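Below you'll find the structures, each written out as structure tokens.
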Structure 1
Amino acid sequence: MAVDPVYQPLIDVYVSEINKVASVWRLFDDGVLDYRPHPKSMCVRDNFKHELLSGRRFFSEFLGLAEPDASTVVPEPITVEACVARLAHLARARLPGLARQRQAWWEMPVTTADHTWSGADPTTTVEAARR
């Protein structure tokens, strides 16, 4: 539970989104991990890896939360269930860090590759960036 209850809905949405991703991943089986819908697209395995690593980078670099070393994020061997378990493990580990944050943290300016999100502008708040 968030120490600042006004931000509990953001945490709830994060949990909901992780559950949705896990539900979609479970629709695959290990036999299709190398499937590519188009020759220029990533295969299913690479999409799983990308999601795990980009989530780690976002929470570490942009939000400043403690995250494991990138070399430990992707399970080996890669299976659907191993990736779902890793996704859930990483999400559960993030929850205490999100829950203990106060208003100043949620509204601090955060710079991504092409934009700075500021709590001072209600149309581009950090909450919007973090959704």
Structure 2
Amino acid sequence: MAKVLDSDEWPSDVLQRALYGEAEVAKLCKEVRLSSEAAVDVLADYSVYKNTMKIGRHISDFMTKIAIYPISSADCERGFSVMNLQHSDVRNRLQTETVSSILTVAINGPHFSCVLVINTCSRG
């Protein structure tokens, strides 16, 4: 539903663009629990945004709220997979802080093979 906020997805025909995305924006407003009055303001700003490409305060705030919602659980699942690889039956006595540090490096750090190549190149 959030893709209707992306101007690259909008139809090129003026009439189709005027009608595009209203229902999706209304559903998104309901999903983030906006009041009816706030939803009306967001929809009005969305209509202006589609016609003039000027982002009003209400639609800007709304887009910020939508941006922090996870679209899928892929990142969470990826984190659990990394944790299962690091915190195994053999390594089940690791301290919470140690596991957290290992996971931070495993998720955000360079891939292990890249580290090996860098270390090999810098030695010789």
Structure 3
Amino acid sequence: MDINTTKDRAIVAIESPFKGDVPRNKKYARACMRDCFMKNEIPFASHLLYTQRGILDDTRPTERKIGIATAFELLEKIKPDKHVIYTDLGVSDGMVFGIIEAKLNGRDVEYRELGNDWETKQNKLIEKWGY
């Protein structure tokens, strides 16, 4: 794959589930980010970044609201080319917020799936890289 690092790469906001099976959903979000990188896109997944240990606790309503509001404000500033909604694990309430926000701000919304083997592929990468 040719890596294009010019300014014509699309910036994409990723929507994927977070609540519920958090370890699996984090693994899925990482696989979604990788998918975007492999499509030569510049991905942003606030739910993966903001919920790292020691940053914001998504189980605390006030901190969850801070994360969502901050993500929406940042998205308004960076103006992603589109929101990519990854649907292999369904569409959560949080993802619906992102879809509505995108549509209200006139951004394109694209639905994608990684396929049934996403977890096997991601596990192989984790084994290979040791984390």
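A short reminder: the numbers here are calculations on the coordinates, not readings from a lab. Source: prediction; values computed, not measured. Cβ atoms are built from the backbone, for glycine too; each structure is taken alone.
Here are a few things to note about the model shown:
- Once distance in nm of label points 7 Å out along Cα→Cβ at positions 29 and 69 is computed for every structure in 1, 2, 3, the highest value turns out to be that of 1.
- semi-axes √(5λ) of the Cα gyration tensor in Å derived as 22, 20, 14 - corresponding label from 1, 2, 3: 3
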